[in-house]
1. Quick check: -10000 is what I get for helix-only ellipticity at 222 nm (-39500 (n - 2.57) for each DSSP H run of 4 or more, over all residues; to 500), calculated from one of P, Q. Which structure matches?
2. To which of P, Q does the computed value 36, 29, 23 (Cα extents along the principal axes in Å, for residues 24-127 alone) belong?
3. Of the structures labelled P, Q, which one yields 54, 33, 30 when semi-axes √(5λ) of the Cα gyration tensor in Å is computed from its coordinates?
Structure P
Amino acid sequence: MSDNPNTMLEAEVEFADTGEKATLELATLKRWQNFETYFTEDVRKIRAVTYSESPEMLDSVFADIDVDEMEVVVGDSTKDYRESLRGKEQLAARLERLQREERLQIVLPAINNNEVHSKLYILEHEDGTRTNIVGSPNLSKKAWKSTYQKNVIVVFYTDGGQRLDAVFEEWYEEMRDYGEVFMEDLTERVEELPEEKQEEEVHAWIAGRTTSESEEAEVEQALTERLDEANVRKATIIGDFEEEEADLTVSITDDEEESDVQISQTLQGYENVPNDWKDEFRSLDGSIEGSELRASPGAVSQHAKEKFGAPKMWFTDDDQLVLQTPDDLQLELMREVPDDPERVDAALEQLEEYFEAVDKFGKTAHPVAVKAQMFEAIIWFFWAPFANRYASVYKNRGIDLDKFLPSLYIYGEPGSGKGTLARYAFHMLSDGHVSEPEDGDKLNTTTLRSVRRVDSVFPVVFDDMNPSDIDTEAYLNFRQKHWTGDADFPALAFISNDNLPRSRIQHRAKTLYLDVQFEQTHKTAEYASKLTERSNPLFTWFAQEFRDRDIVIREEDDDTLAEARNVFADLYERAGRELPEYFPERPAEEKYDLGKYLWQDAVDGNLVEFQRRNGKLVAKFDESLSVYSSVREYARSLPNEARASNDGHQVIIKEEDAVEDWFPFDINEGGRGFLSRILS
């Protein structure tokens, strides 16, 4: 029997037609580690049918259990498997050698319209017994890393010579007949060469294919894998209230002198990698000599941040979240929530001190609403590294990724703390190793598209940007047409003084308005600085909890962050701490729609009167207001369904029904500032 902790049923069964007995197991697989329990050290031969597979996974099976023989039938006819080995020549050479030794065969669809969607595994043990598995799991590194999965399997344990074993073999052979052996041509070429020429032939074979993906993107994927494999000093985030845990901050590398000072990546076959990479890596004490890139792990991550906007952050094979810092240190960003509620309480108290800056130093008529918007932003930043996991589930269910994986848009007047919010969120995610968002002046169509190349789950933020610089088509199609699961795309955030223009973009962004002015004093600056000097492990606890939560397809709303809210609420419960009144139990932009307050303030200040003209509702504002900023802001704050536009000092509302219940006042009531006259 397996050691899978998610086994639902084990039973002895007898087949009526043969009288043969077998052990039946029904189980759920949530992680690769669950599936791995069936690949025990006494397995000598594996035959597998999988829709998708990854070369890394096959390599790890041989490394972990040293199986004598393995044959894998791959059902996906759309993937270029030679492409999956590009930049991984050593891996390709190992797999080719295993194939030459007749220990490995990879069978791919022989023609493009041949596909196999079944998943089947026959494991033969050294004592002759068998484990036969049928179900939904793939033998793919990317499939298991892309999301917290739930797969189901049916397992039969037999003596190896039963009618049931013959059925599994018949199934397997039928599906194997759909394909042909991968790398067979390479093996034939390598066998004829002396050993010193074989590696060169592997390089040439891999480079001999075409790909539609950017070469920069492929190199970045390869560099992420090199970082994942590197022997680099590691640490985690420890709070200043966790002195007794200080040992966790030290390197877990046995000998720091043995840690990898540099990593290398071949660029052979990547003729179109930009020439400016040479100068860029040279400035980071790296080098590109011939077809080899050499740089420190920190330089690789720093180059990704400077080039594409995000440092290297990824999920490892064992589902841990890791950030490569510029200092050649890898931060492991998942920790078990401590049993001591006081430590959790201390972390939450520090978080609330950030929101309480609104009360200490801010001027606003709506402090609860502003703090709720700030908390909503923090929830989004904590959720952002998991966006690709959501993409995997959503895409499989036919859900539009750009519509339902929200980007973040924060706006407010200068001095509203927008940039400070982004820096504080970066501090929470990285313990201060990442501090600055991207300059909004860099935002253009090319920059936005290039973000997809970085292969990182760290969010990309454009600060102080002009909303008119967002290319509508590039933004609306950032993920849906390009995300395949082979590489991670960062979540996007934008910070501006202005609201988004009324367009399709408004439907795709989580838009938060910081209606507050912070005092511009030394004391305010000191308070903000102290917030980002303290180490807070809250994100590591959140990430550990959130990783194991189901991705739910919601039936009553489209709140993608709902489960992230639940994790925060659970952390408060673990701490025995009361949720603050401003905690956004549902999206803050819906619960605290600051546009409503904006209109209410205009009415209370006698700045607007309403008219009906030609079947439209017209809001006429006082001539003292700025048309460009103030009046336009009123128009943009209305629901999209209102179909509002501004014309000078007037806001014309084409669909009055859309605002009738939205306005926090009755436009038909008498009194100054309300409906003044009706014109047909």
Structure Q
Amino acid sequence: MIPTQQQESKATCLCCYNLLRFPASVSCFRCTVCDCVTDLTPLPLAQGASSAAPLTLQSAQTLFNDVKTDEAHAEIVIHDCFSKYYALNESFSNYSEANLDTPGVALTDVREAYRLIMLQGPKLQRAMMVGIDKLVRRPGRQLVRKEDIRFLMILLECPMFSTHGTNVEVNYYHDILARILGLTSCLSNDLHHYVVNWFARLPLSVFQKRVGMVNHFISFRLAQKEGMTENYPSDWATRSAARVMALLSAANGHRAEQLPMADFYNTVVDYINLYRDFQIWQGDRTGAFAFCQYPFLVSLGGKMQIMEADAKRQMAERFKEAFFRTALHGLVTDPFLSLRIRRSALIEDSLNQLQSRHFDLKKKLRIEFVNEDGVDAGGLTKEWFLLLVRDLFDPQYGMFTFDDDSHLCWFNPASFENTEEFRLVGTIIGLAIHNSNILDVHFPPACYKKLLGHVCGLEDLKKLRPALGRGLEQLLSYDGDDVETVFCRDFVAEYEAFGEVKQVPLVPNGDRIPVTKDNKQEFVDRYVNWVLNDSIETQFTAFKAGFGYVCGGNALSLFRPAEIELMVCGGTELDIHGLEGVTEYEGFTSSDRTVRNFWDIVNAYPTEMKRKLLLFVTGTDRIPATGIQNMAFKVSCLGEDSENLPISHTCFNQICLYRYSNREKLEEKLSKAVVWSSGFHFK
């Protein structure tokens, strides 16, 4: 007799999301990847809950008051509650329905209960962890409603995942945490929306610990598992943790008090083959996990590595094409982007030569000034950037406007310059990133958001033009019915063009349409869009195209706007001790009296004076995007004691001092040189 073929069903594991086949007749299945059991129908209450009762802070306090007389009973109660879905999911209720503001759990009570458990000693802690392990291996039901996932919010508060112990204990705790993260990561998009809102409402200190805990788990997973830095694309636990980090990153964007983006960087990720990871992400054919799917985990230095490697790949492809073309004509290919610039025609020469070398823009830049000796070891390139930026952003040149309140510049809607010059500015910004040069430019965050295709709004306008932003905000917040008479505004935008105020209708016949209570939101939206988009569309399109010539490609999408700004303008955090640590000396040693006095004086300077010193020596008051440890800084000796002031060579980040006779004289001469400097020193 031929046996009938058993019918099969397919479903995904609720922990690792692996697609599994199983007999259609079964009510549950065990995952062959993460070893979790998925129940297709909820376990009966009696089987799932047994006699375990939900905990409250009061019942936990009572239990622990009696723990010395009956420790075994306390261990059983804790184990049973934490091992049974129905008991734990109903524990620590705040008597509210789960909604976007709360999971229905009194999380402050949860933290206090955990604190009490941590005080009881290892036996009770182990009873809890064994119970949690049992629960997360088989929750006993599908997690489909917001009320179903309260237990996950309780478990994510557990401090045991951040404690130290033996290797066996740490591995055990991380195995449990892997399943908690797995269950959280595999929730539906609707439930993730709730989780993000709950995360966003955590106190900052708790939220920071949550980010640190999940990030540490990723580091542990990559570092402890042999070969994991190569095999991580197939590791379900790493993928789950990255997904939860994505939820935390989204929550951070909704917080009033946000963590800096560097808190999300994972330094261990920098040790994997990032360009291979980038290629996996670009291909995206196998569905394999790649960290580039979660770029907030990749440090700025790591992203810059990827961009550089991708640029080299693009250049290699172009080189092959150019090789065959030049071989036919016997030409030699220049490995550099070499520019010969006349100082008297700086913008013209730069524009013409960059246009003609369009396919070479991803090569390393090398500058030669006509009729001047010198080989470009980086100093001439830096001087070219500084001079060109100074000319292009000069208000007299008319390409950009400057706001007196924000001290930021924006594209001039009334500019007479052709689009090629705006394209040149974009190319210069891209070349500065590609050649690791900091520029003294002051664009608002909106510029970098637009480069990445992000939408800008009123908050961005407020940073660019604070007075206008405040005025529009006041209009929106005004509740009276007499908006028309109080504000006297029509659907018209205003801007200044060479001393004359111009008006532009925001809608057809806008000069005859008053702003009222009913249409004020539309007016503000249109005004913001006009300032940030419509009025400068031609200029910005050219600027973006020029930037894309150098930095275009999929690698650019890995960056956040703030990271692009950091690469262009450098960082603001000054670490004088760090700067001292990377300084090189010429004619001095680090122990010379003049050098010791110099650093004592600089360390004692107020912050503003430290910035002026940095500006005096380097031409910018910013540090490299990747940190002060990657900054070149040199202190050189000009000779014996003198009445002359110190000088600087900004092109080489070099300050030159005399061996002044005493500390007071050095401080006087140095301070005068710094304060009297204009910010541009080309010596």
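1. P
2. Answer for the origin of the read-out: P.
3. It must be structure Q, since only it matches.
Every number in this text was worked out from the coordinates using simple rules, so none of it is lab data. All figures in this text were calculated on a predicted structure; none of them were measured in a lab.
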